[in-house]
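What follows is a group of structures, each given as structure tokens.
A short reminder: the numbers here are calculations on the coordinates, not readings from a lab. Computed from a predicted model, the values in this text were never measured in an experiment. Cβ atoms are built from the backbone, for glycine too; each structure is taken alone.
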Structure P
Amino acid sequence: MKIGIIKERKNPPDRRVVFSPAKLVELKNLYPEVEIVVESSDIRIFPDEAYTEKGFTVSDDLSSCDVLLGVKEVPIHALLPNKKYFFFSHTIKKQAYNRKLLQAILKNNITLYDHETITAKNGARLIGFGRYAGIVGAYNGFRAFGLKEGKFNLSKAEDLADYNSLLAELKKVILPNSFKILLSGQGKVAAGAREILEALNIKEVKVEEYLNQDFKEEAVFCQIKVLDYNKRKDGKQLGEEDFFSHPEKYTSDFMRFAKVTDYFIAGHFYGEGSPYLFTRKDAKSADFNISLIADVSCDIDGPVASTIRPSTIANPFYGYDPQAEKEVDFDTDNAITVMAVDNLPCELPKDASEGFGKMFLEHVIPAFFNGDKDGILARAKMTENKKLTPKYAYLEDYVNQEDSLF
């Protein structure tokens with residue numbers, strides 16, 4: 001088996017990689033029979049020399065490789081026919097902007113495994129960059145607060161060497177007493193955001209305390225679950241499984257939090273058919289007091305009404321005027337400051353790459369050598385022999401729409 005580590009070709013440039021040099025050494029020690037070739041790259045966070053120093057071949061030619069590993073979408077012109085590819089294709093939700101990519105993958109007889117489809121038997125995702133999205137998203141929110149209030153100035157995460165440098169920057173943060181921070185979600189994204197809150201030694205309080213008490217001596221945060229901000233329309237209390245099975249029977253109960261929150265970190269997963277957390281009408285209310293939102297989930301024109309577009313690493317903040325329902329400068333009075341960068345892990349490429357490689361080595365690589373006994377590869381395989389696999393046959397209409405590339 002010969003593995004190729006591909007060069008990232010998307011713009012803006014993405015410096016991440018599936019395997020750091022150190023993780024490739026671990027892979028080689030575990031599976032000595034594996035051959036590895038690293039495609040030369042002038043943007044990767046780990047330079048070519050870091051791989052050659054570990055004894056790996058760096059080349060511009062990966063045509064001899066069986067399996068090609070990347071992070072973001074591979075441009076159509078760079079696809080190698082008849083190969084196995086792993087990357088985030090952003091097609092499983094029928095994203096129109098990548099339809100031609102999936103068409104090209106099928107035409108070129110490529111077997112595609114999307115990182116997003118690598119799951120355990122219970123459907124839980126096994127690999128991803130969620131933790132780092134949460135870390136950088138929460139950090140960026142505090143950076144926005146410091147700039148807007150003129151109290152402190154955090155360095156941009158992308159200008160820092162690593163996660164430890166980011167944590168050191170947090171020493172600059174000054175928060176007012178009684179400042180209330182709300183974090184939604186229970187997954188990897190929320191866990192990453194929570195790391196930042198804990199690094200700042202912000203006190204955690206329970207839901208009822210958060211809603212009903214004033215904390216005049218300190219800043220506090222509250223992490224909420226899906227049934228804290230949603231309630232059944234008929235008043236019944238049936239548990240989270242009922243919500244996920246029947247989201248249409250629920251309505252948002254988020255406004256009780258919006259009334260007392262200063263900074264909201266949106267780290268939840270939003271499922272189709274679920275109630276919006278708050279609408280544009282809600283944001284106009286005198287009871288809506290949130291002035292800063294780090295929308296890590298970044299669903300545009302969706303559950304967080306102030307997220308009207310994604311922002312960028314270069315320009316991560318904008319303002320949302322709730323009365324006019326339009327974008328304004330991020331530091332405008334009475335505007336909601338929004339951080340909605342949709343590629344946050346790119347700002348910590350070294351740590352994000354090392355974390356991703358650890359998960360990939362643990363969960364995916366063994367499947368190639370144990371007969372895929374846990375079904376990891378079988379569940380993740382989207383295409384084979386120029387066809388969609390049965391699990392992903394729902395994409396047939398998406399692939400066959402009239403704007404076909406061919």
Structure Q
Amino acid sequence: MERNFTRRDFLSMAAAGAAVSLGGFGRAFAQSTQDKRVVVIGGGFAGAACAKYLRRADPAIQVTLIERQRNYVTCPSSNLVLIGQQPLSAITLGYDKLRLNHGVKVVYGNAVSIDPSGRKVALESGEALPYDRLVVAPGIDFKYAALEGYSEQAATVMPHAWKAGPQTELLRRQLEQMPNGGTVIITVPPAPFRCPPGPYERASLIAYYLKRNKPKSKVLILDANNGFAVQEGFMEAWQALYPGMIEWVPGSKGGRATKVDAKSLTVSTSAGQHRGNVVNVIPPQKAGDLADKAGLTDETGWCPVDAGSFESTRQKDIHVIGDSSIAGKLPKSAAAANAEAKVCAAAIASLLAGRTVGDPSFINACYALASPTYGLSVAGVYERTAGGIAPLPGAFGVSPLKESAKYRAKEAQDASGWYENIVADSFT
């Protein structure tokens with residue numbers, strides 16, 4: 001059920017959801033968890049939050065977080081970096097507060113393999129870390145072979161910028177160097193993919209930049225899908241803010257990219273070829289490579305899990321959270337990853353203590369910007385059902401249409417507040 005959504009609605013939903021999702025934290029445990037070891041692989045919103053909330057659930061559990069990089073650059077808010085509204089440093093986070101505030105042991109290294117029978121994680125350094133329970137949060141990787149002509153090398157010319165960092169800066173430089181009157185092409189892969197509203201926020205903010213700096217330019221969205229998140233809201237915003245600047249081509253009308261050529265900056269579809277001055281190729285996605293190597297993925301390329309604990313249905317004592325998991329109707333978003341992390345942490349604490357795992361609920365809130373002062377949102381509470389995870393009837397909504405500039409500006413402010421809060425909740 002979809003209805004108009006207010007901030008008061010969300011606060012009520014959040015309170016209800018938190019009472020269920022975090023109900024296991026701080027309870028007495030049926031048996032000692034002293035010397036129990038949980039290893040978390042991946043320090044994004046899912047992994048970092050899970051490590052933190054495991055320690056909050058039971059300080060006796062030894063929690064080790066394995067992360068390849070000393071800093072994590074967030075995908076949320078990275079589109080603002082693209083248009084020069086903030087520096088990359090503003091979305092670059094560290095892990096010191098997890099260590100200092102919560103006693104999480106942080107190991108910087110690359111996890112190369114998992115031994116489920118021996119319950120060990122092997123690092124590239126040669127070190128092996130034992131575990132009683134393992135949490136895998138590797139995020140996404142790209143299915144380069146699914147799009148003819150695209151590769152890691154091609155991404156140095158046609159950046160994806162779907163993992164924030166150097167690719168974000170590359171795409172930003174290309175926009176700055178593009179001539180007035182040029183075309184920016186954005187290709188959108190088949191769902192599911194990380195951050196469903198993300199490509200359309202990106203198109204909007206690039207149009208915002210172009211309108212002010214290169215007003216004769218256009219944005220062309222070639223979409224493999226026939227619809228997208230908050231579509232009516234984005235369409236209304238594009239008409240109001242960027243009339244004639246953004247063209248969206250759905251899959252049914254030739255929007256699905258079938259081939260790219262980095263030398264000529266062309267994208268081929270069933271309807272013909274399109275040449276851009278800047279080509280942002282967002283490739284098809286799958287679970288992080290480590291999940292596949294560990295036998296955690298199915299034929300879809302994602303990881304099936306139990307909806308109550310996020311324990312893998314393929315490997316015992318291993319939990320998968322965040323973008324890599326198959327989490328029913330929950331989107332692959334930072335908010336969903338944070339919610340899954342808390343549910344998983346509570347479930348692991350219960351399992352290690354010999355208690356049963358309850359039925360959780362989840363909260364998701366996605367904010368998107370059509371301009372720095374024009375916000376849109378979609379939010380809801382989700383529950384465990386016989387079929388997995390689904391929206392709670394009556395507790396799901398999107399930004400209403402035909403609202404005032406003041407209302408849109410407030411939602412843009414809320415987007416900033418949401419970002420600050422989820423960063424604090426996950427990393428501090």
Here helix-only ellipticity at 222 nm (-39500 (n - 2.57) for each DSSP H run of 4 or more, over all residues; to 500) has been calculated and equals -9500, so which of P, Q was it run on? Q
Can you rank P, Q by distance in nm of label points 7 Å out along Cα→Cβ at positions 217 and 353 and just name the one with the largest value? Q
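Taking FRET efficiency 1/(1 + (r/R0)^6) of positions 97 and 273 (r between Cβ atoms, R0 = 41 Å, to 0.05) from the coordinates of each of P, Q, which one would give 0.25? Spell out each step's value before the answer.
Working: P: 0.95; Q: 0.25.
Derived from Q, not from the others.
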Check the numbers for distance in nm of label points 7 Å out along Cα→Cβ at positions 265 and 281 across P, Q and tell me which is largest. P
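Using P(r) over Cα pairs in 10 Å bins from 0, in percent, for residues 41-144 alone as the calculated read-out, with 14, 40, 32, 11, 2 as its value, let me know the right label among P, Q. Don't skip to the answer; put the middle values down first.
Numbers: P: 12, 33, 35, 18, 2; Q: 14, 40, 32, 11, 2.
Computed on structure Q.
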With Rg and Dmax of the Cα atoms in Å computed for every candidate in P, Q, 22.5, 65 is reproduced by structure P
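With relative contact order in percent (Cα under 8 Å, 6 or more apart) computed per structure, which member of P, Q shows the largest figure? Each step should come with its number before you reach the end.
Numbers: P: 18; Q: 22.
Going through P, Q one by one, relative contact order in percent (Cα under 8 Å, 6 or more apart) is largest in Q.
One of P, Q was used to compute FRET efficiency 1/(1 + (r/R0)^6) of positions 49 and 249 (r between Cβ atoms, R0 = 41 Å, to 0.05), and the answer was 0.65. Which one was it? If you can, show how the numbers build up before the last one.
Details: P: 0.10; Q: 0.65.
Label of the originating structure: Q.
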